[in-house]
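These are the structures in question, set out in turn.
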Structure 1
């Protein structure tokens, strides 16, 4: 350890010792009878509406308790010695050079308590229904430290609740994607993104493949890449984008492993690019496959390696042991390909205006096949644009049963491109139903649009009538998996409604239906997210965890889905101490190390909270893997 790190470690140690000999004023930390002394606080927190939010705001060196509901606040604090105290916690408490973190009732420097009358007298409105109360100053010796502010809720001077503020990424719940009929059922597949992420993307279709590689080789077997060619049906599709995650086995020199993986990824890209003219956008990441290594040694004579650091593992298996482990290691050298593809269309060189003119001319000449091909080309031209409705309105399709498939496709594409057009599309489909009442595409699309509008409370409809409409789709030869997906969505809608009416018994029946039936059809990553959010909100957190647990251990899991799983589990020491949780964290580090490490920043620095490092299992992985450790 150099002098700089020795000095910093000493400073951290001294701060740590000082913080545990601090003044806690007249605050009582009850060991016995806490439930009786804190009964009112416990009841009010249990009954706190989800909409009630509070936090600590720092302005300069001053700290303010901020809340958006003064009525709940007034119920909580009503006696002279009901109040708040702030525990100012420094990230240096968790310096990786420290060997032990004391498990005290407070974690930092406690500021003088602020009781009822002072709270009431300093409360002021700051607009938008928010109120602020001055609760103390940041201590001078901590002004330039990375800090968080925990809240001690006091009832008659008794600490009844020690509250840590978390900053979790927010993901919005949605129904499972039902798609709409174009030529077949087409899905407007959303990528999993935090709700405040402005980047939003849709793809027509995503394909995923795994290509193995041999030791020290950057070339692949033609037989291994043939499924990619076959699935693409290269005469019908273009590849828009390739995302390659390339993995090496863990033995050897890390830098050489990463370089080899980049060469492997590049060889795959060059092979696929040779099959098409349009340039393929590519992203490449390369990492060592620690995830599958730790998973695959469980239950073997090498299981002891799971307790070692990464460097400890490398040293332990150097030489003969790595050769002995080759039957395991050979499975870890691979590339995971995710391809975004789009259909090739016959008319790629024409402008949007030319395509519209040619489409209308084909209709006038009665050339429905040609019109269908041009319509598909128009859809491709419009992908991702904002003028979809304006362009579709220029397509002069006669309102005639002979043209019903073209009319249904236009309505479906309008809906997939812009949900705000859903009411217009519903009206169009209802008119088309009169024109061709036995058309299965119309019946399916009607049920899908009505269900989504019901979810957003945009239409009034009896759920039983909609359920009958969905189950009747079997009479139109609609696939059972599509019907099952709709029925699951309907129960998700019903559960939300029952929750609002506090009909918990029937709500639980709807949740149970969803839990028992979602495995009857394939799920996209976005579907997994929607289900996890549903279970978290209307079922139990354990249901959401069980849904995602198996995927979290797979190296090809969607990044945002994995980090959502971490959101669900990082605070549960029973889960983080499980043997496989280290593999899950290493998976997150492989996928996006910077994002993983940022979880342990302070709330003000965009982290969840650095106090996650109270958990020794999380702290061990953080200190081993994160470059921006406390210095």
Structure 2
């Protein structure tokens, strides 16, 4: 696609957990727990409140329609603040300092007085029904010409366990939200900007690492389209795919709009009850439904079933809206007969609704209340097809598509937090902040000072083992050995299902020190790390691969193996080195350096021939 011609504008919001000792508004630790460790459970309903302007935010109002009962798991590391049974404590100063450091790295201007606000959220992710957030700085740069609009410090949401059940261990972990201007015009630019901001965040060495600790929300629009926010993009490499698929969706929706207008299509105000038409149906979904509602979309034939993203159709968009009422989705005549609905039932449905050949009939089923609600929301989405692209908040689907979540929130979403005092940000405070070395500069330094390949140097600098590598170099370990172990070996073990994340740095550095002194063979390192990952102490892990071979023992072993194969060696000469080497390594692998083995074997074979 020609993104310039389409007028693509994109911005990102990056949410990153901070690595602090305590949470943002209480003194609880920021460690995550296993749900088996929970010590209680609380339940509550959440309802939207009226803003200072006297209105309810449209996104919160949409969520409130479902009237869900939420459950929350508590732990001995959570408190009454997370339960919303006690006021919050003052803003965590450690989290604020990290946020100001990030702001300074991005050349942002801090807010003189930081005020905490409440952002209304009633999807169950906060026990309070709102998320506390504070604007900290504005107007920065993200490399090149892209502008950073703001950085906010806010509390992380509760972790969804399943359905309407959440875990409170994550709720309240400090989180920064960095928002850019819509300054990107290709999918690759969005990825590049996200990558740069991610580098800045990791350069502080004060952010959490791992799955779920960072996520991107992408805001996308094209000319004649609308701003759409896609939430929850966790993988950097998926960003271009998410952007390109959203552009495709908007292009296709605009084309549908033009076709509907040219057809003179119409959408009714409500549906009719057609439950009796399916009294004997073989459709499992419709058979068990107490109420089935239908409506005819004039001029929509072939359009409801039209693909707008790979594997998703306009009907999928209507289904997303209908699901807000608790139904499983919709059926429509662009795809029927199917799913147990017969051709005769479709004909009866068309006759009952008065549908012509150019029309499409949609069906929803559930309780009477659910079906009535769902048909109205499906019709609302059908009506939006005449606008083209509705402004929405959408969730990312695994392959890069997206699905409707709720309308974009408005100004009514925010109101002041009265339980937390504002914090002054002085010039002296900003001047006292020492900026860390950027990961890009660290990689360049490793390459020039340590003689490491530039690609490997960058890999080390961006790795969560950077601190371990620096400790190893300080301890006198060869950079090549440290890099190979911390990057290649640990990655290969991870592919085999071995998690070395809990192996102490001290054990790794001591192991590599012994390798450097010749006390442990470097070939033994993977197996020793595997044993260390299982919880064994270092000495036990080293002994598990067998005692170290001395050179004298090696020479005796090799002389014996060479003598046994003297005819083969006499015939092959130095070409016998490879086969015999394999035999020797089976005996000594992991207990002496392979290069030493090769050198001794060469000398022994030369004597023989």
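With Rg and Dmax of the Cα atoms in Å, for residues 106-441 alone coming out at 23.8, 79, pick the structure among 1, 2 it was computed from. Only structure 2 yields this read-out.
Given -11000 as the derived value for helix-only ellipticity at 222 nm (-39500 (n - 2.57) for each DSSP H run of 4 or more, over all residues; to 500), which of the supplied structures 1, 2 does it correspond to? So the calculation was done on 2. Structures compared: 1, 2; top value of distance in nm of label points 7 Å out along Cα→Cβ at positions 410 and 514, i.e. the largest, recorded for 2. When FRET efficiency 1/(1 + (r/R0)^6) of positions 130 and 578 (r between Cβ atoms, R0 = 35 Å, to 0.05) is calculated for each of structures 1, 2, structure 1 gives the greatest result.
Sorting 1, 2 by percent of Cα pairs over 16 Å apart, for residues 306-361 alone from high to low puts 1 first, with the largest value.
Readers should treat all values here as calculations from the given coordinates under stated rules, not as data from a laboratory. All figures in this text were calculated on a predicted structure; none of them were measured in a lab. Cβ atoms are built from the backbone, for glycine too; each structure is taken alone.
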